[in-house]
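Computed from the coordinates by the stated procedures, all read-outs in this text should not be read as laboratory data. Treat the numbers as computed from the prediction; the structure is a model and nothing was measured. Cβ atoms are built from the backbone, for glycine too; each structure is taken alone.
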Structure I
Amino acid sequence: MPDKKTRGISNLPVAIPDVPDAPTVSASNVGTARAYNNGAATVTITSPTGGLPSSYSITTSPSTVTTTATSSPVTISGLSSATSYTVTVTPSNVSATGASTTSSSFTATTVPQAPTIGTPTVATGQSYTGNANVSVPFTAGATGGSAVTGYTVTSSSGGTATGSSSPISISDAVGTACTYTVTAINANGTSTSSSASAATTPSSVPQAPTIGTATAGIQSATITYTAGDTGGSAVTTYTATSSPGSFTGTGASPITVSGLTAGTSYTFTVKATNANGTSANSSASNSISAGSPRFIYWMRDSGSTNSNLDKFNADSETISLAAKSMDSVRLSGCGVSNSPTAGYVMSGTPTGGTYDAVTSTGKFSFTTETTSTLNNTALTRINGAAGISNDGTAGYQAGGEYGSAQSTVRKLLYSNDTGATIAASLPSTTYNTSGMANKGTAGYVTNGGGISTINKVTFSNDSISTLATGMGYSSYGTSAHANSGTAGYGMSGFINPGTSTTIRKVLFSNDTVSSLGSSMQYARYHGNSNAVKSLAGFTTGGNNKIIEKLNFSTETTSSTASSVDASNAQAQFMTSMSNQGTI
């Protein structure tokens, strides 16, 4: 019977476990989705048959991770990427620590290391599409122990592009600055992104301009266009090119292309250039025919004994000697022009100081600058007559003198070079007068022989009337020219006791007459004037050899740098013809 003091205390034996035997251990790489240099392994432990362990101490080699576990399997992390490891497991229980077991080796793998970004570049010469390719370079990082299968470039605009090596090309909208990052991919996943690149603006050649309208000029053309997109880089030049000939001009719209051949048809394209290169051509423009130069031909003055012609380029305001002379000396003749075909000088004095005018009409071809003589007796020997021309139809010789002042008006038909005297005549005799014409409508005979009236010859029926308002002064030896379709201008001649610089304007729309605000640069007596429509009127002679210009757009006068090759300082009694060109 137990003693009272030991009642309730078991005397049964307590079991003490044996020291654990060595376990069976295997370790395998996790890899998937593991961050670079934070690899992981799964450790599987099979307990020994002898000596049941209560816990396990787990240590990796190289010595990176040490941990404990009470069950299997166990995941260990913090392993270096691409590093070979073994795992040693040591069991223990209350009795003692058992023998260790070391696993076979394995390699820890992870996602790749983030690449190092480079500096993006934009290749020149890229065609315009609205987008441009940007080349993004980078330096690859470590693989993470598993081969890299590709790289992805991501734009701050949201776009992406992939590639197997550096550099990778990515397309972005032109003109907008973007930054770029790169990631690497292997079997375990995607690396973190590189740092962002420097901001880069994608750009290409410009968009092709939109063609506008080509307008013919004198051996030139002006071309309008609408600029397209710059391609993300400022346009430095716009170039218009002709076809045929490949003549070019540059500048903002409109562009002028010069050097064209008169009478040749051309079309034009426009292209834009920036730092990346040159755009595609625009579509072709409308076709134009380049105009021919506009010339005024002056016969020599009263002191001349030759029939040379001064050839004045109204566009460049330069003067030269015509290739051919007139058929004969025709001083103070009556000049009319059928532009752009030929000019005519009716009658005129054969030598200085005589008033015995010739009976023939000299014809001067503007295209070949050759001369011929029309022996048309209907156009009688007359000096100082007014010449007015209805281009394409007929020229008129009004007034003048042969022994005495005349009032007859003679007409030269351009179609067959024949002449006749029209039924109507001037209201009074006049000489040393001048004429101006509004093509297709009427011609005007101004002043002469001391009268101030302005007589109007209506081309449709060859009738003659007198304007309500005259020149405002009586004179003779005047000169006149016209901006056909708009107005005519009369320059004062001799007004006793001297000459005048006044300019009177006849407005063709209502036949009203007024004084121009501007005056002639020089007082001219027996000067001679001719004009190029829409450009200017030019006057020379009459006491001064300098060629003076009346700008039709501003109605202001100036002196050109050219002078006629007159025989004396007076330069009087000259005759002229004008080739208006083909504009």
Structure II
Amino acid sequence: MSGDGLKFREGAEFELLPNLAFVERMLREMQRYLKERGFPEEDWPQLQLAVAECLNNAIIHGCSDQPDAIIRFRWAWTGEGLTVQVRDPGEFTPPEDWNELPEDPLAESGRGGYLISQYFEHIRHENNERGHEITLTKKISHQPLPPNIAAVEDELQMMTQDLSDSYESLAAMFNISALLATSKTFDEFLRNVLGRLRNLLSNDLVYARIQQTSGEWTIYFDRQEESISPPLAVLSAIEEKVWEDRKFISHDRARELPSDDPLQQWEAGLMLGPISFQGTPIGLLVTGRRRGQAFTAGQTNLLRTIADFVGVAYTTAELYRQREEQMRELRELEIAAQIQQSLLPTTFPAHEQWEIDGVCESARAVGGDFFDAIVSPTGHILVLIADVMGKGVPAAMLSSLLRASARARLDLAHDPARLLTELNRLLAGDLAALDMFITVQIVSLSPEGDSMQVANAGHSELLGFTVPAATAHEIASDGDIPLGVMPDTPYRNTKVQVTTGQVICLLTDGLYEVEDSSGEMLGFEKLATLLPTWWTGDLTTFPSACLAHLKLLQRDQQSDDRTLVAIRRKPLSS
């Protein structure tokens, strides 16, 4: 639930310029959306009048003398009813008679409030720093039906063709994350994913094989028509190869496979690859088409991304199942902790010039802190630290989504500001729906080992010191707006030269928001003076030693997560 009281599930959102020509188009989009989900036809004329009045008022009055202003129009129909929201940059406080019929009903002005209030049951006006927002709600007699996939197939195909390789992977991740949130079981989730994937790729058949602990295969599939045979219980030769090699294959000459291979029929295109999680094999994902064009690189990347997400979903479901069997009385947080912990790196990139190590200590079973370190294809080392607002499963899942999104865009490892901007744009909608945000700091270490680029999204500043040093110094960076607050925020890089032997510390606020025995908070400046004194002479033990010292200082039980990632430019002697 977002802060303004809206719950959006597969709704729609548009941003438009203040041009009356857009009103008719917005109404068509809304009618198409609602019709596909079984909206009562008899309600549409009155709803259309009310929404048209809202949009007209926003354009004419809310954007007066502002031709470049942006109006946000969004709606959602859930089991709780229909919700419509229009936001413009203006300011408006309705008079007491706003919802009454004017003396002249045929007049061009003064009747908008009446038309709106005749249909919607609840109306709320709000003026804030973003402008004027009107939120309208109406209880609908029945719940929305699932959208007609066939009706939107052309639109999805067009989206697939237009998406770039990286964007395809990220967009699919957000689509199926909604399925993960609404599906009651892994089986239901996987069947929904396969159906959506088949329509997205316009294929004849999509199926997944999941290997059980007994070694047997559980098969899930979605086919275009009943005449298409389901997958065989045993693996074909090419499936055996993919399972053994753990590599994806995109095959546009399936007819060249052996005549007894059941996958030979997908002569226009065949894609198959492994489903795994952190190197542990789980199953296979296969799709094929008899006619049409060969698969594009973007479609291949899309299949890889979905296979990765299915691996995460299966692992999550399996962890729940195992924990319930072992100890049913264990709380949900303890189960989810294993999911989050598995996202943290167990090893760190090895480099001739850089040393990296880190530790994350949660205050509860599942906290909001998270970090990652990975080498990009260009040789840059991407180090990321984040603090998700909140605890428990939502924080763990957002950490998982952030990790997967960042790793999917390693092509931007050299430009952390651009990477932050892209992550914010893609995550903003989900974060707003959950009324959550994430503070993130990204450091890109140069392959040469002499400098780094820093981009910040509302996170604690870096601290740096060179032994011996009396205190660590703050390394300021530009960026105080967390992810999810403003989707269009542009982030900026700060280039920092790093001297030989210098230690750079990325940290979360749990390190300096520690209360000592007198009840006084440690503070950022005091932490800066203590870090050099805690230096152990070995970077691999330094982060853990710092957290151990903090435990000795704290008065009460740890109340917030603590994460410290240390980077050191190796001395020349190393």
Origin of the value -10500, where helix-only ellipticity at 222 nm (-39500 (n - 2.57) for each DSSP H run of 4 or more, over all residues; to 500) was derived from one of I, II: II
Highest-scoring label, criterion being mean count of other Cβ atoms within 10 Å over residues 190-197, among I, II: II
Rg/Rh (Cα atoms, Kirkwood Rh), for residues 294-541 alone from the coordinates reads 0.92; which among I, II: I
FRET efficiency 1/(1 + (r/R0)^6) of positions 142 and 342 (r between Cβ atoms, R0 = 35 Å, to 0.05) - structure with the largest value, from I, II: II
Among I, II, which structure scores highest (criterion: mean count of other Cβ atoms within 10 Å over residues 46-53): II
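Suppose you compute P(r) over Cα pairs in 10 Å bins from 0, in percent for every structure in I, II: which one lands on 3, 15, 22, 22, 19, 13, 5, 1, 0? Before the final figure, lay out the partial values.
Values: I: 3, 13, 15, 11, 8, 7, 6, 6, 6, 5, 5, 4, 4, 3, 2, 1, 1, 0, 0; II: 3, 15, 22, 22, 19, 13, 5, 1, 0.
Comparing all candidates, it corresponds to II.
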